[in-house]
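Below: a set of structures, written as structure tokens.
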Structure 1
Amino acid sequence: MVEFSGEAIVGGTLEGIITSWNPTAERIFGYSRQEMIGKSVSLVLPEDRTSEAIAALAKIRAGQYVEHLKTMGTRRDGTVFPVMLSVAPILGTDGEVVGLSAIAHDVTEQN
């Protein structure tokens, strides 16, 4: 389902390191899976959106969801574009937050 989704689906650590990157993320952001696994999510965020990422990570660490955050992304070629982002905590077997799952949708057409 993740591989064929029309949405960019990205998994990551609580420090913002990418652990999974689906084909739609490759298409939207322009980076291959091999280029992104193990890298910081900051590679696809404009510098002026760092505070949003820090706030979202804090909510995820607290077990909260970030839903429908309209923000900006950066493509490999440097193009900045609008995205709608939802982020959910990933829980371990003991109920502890162990990571995050993010869904990004390019909303360029909606602007």
Structure 2
Amino acid sequence: MLKRLGFKPDIVANGLEVIATLHRQPYDVIPMDMQMPELDGYGASERVRREFPPEARPRIIAVTADPLVGDREKCLAAGTDDHLAKPVTVEGLSRILLRHSPTVPA
């Protein structure tokens, strides 16, 4: 879906890889799966907020499997900037990326 919207996504397998990748290169927006192995999206989001200064932090969009009551609040408390529940649609993804990406593809 990201490619269809004109983005060039990088994919990692877990939250530890998110942190390592961010130390190698900056990103504007990260759709963060909150249920990753080794270090979940909650822990990875907290580490991003702790390890990177505000001007170097990407916007983090929490992606969760279920739209449970309180899920959005839990994600925001972990340091995410927004929340997107699965199933993710192109329209929903596009809307949230437009809201958070400083450089939206043409």
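Where a number appears in this text, it was derived from the coordinates with a stated rule and is not lab data. Bear in mind the structure is a predicted one, so any value in this text is a computation, not a measurement. Cβ atoms are built from the backbone, for glycine too; each structure is taken alone.
A value of -10500 for helix-only ellipticity at 222 nm (-39500 (n - 2.57) for each DSSP H run of 4 or more, over all residues; to 500), calculated from one of 1, 2, originates in structure 2.
For distance in nm of label points 7 Å out along Cα→Cβ at positions 19 and 43, the highest value in the series 1, 2 is held by structure 1.
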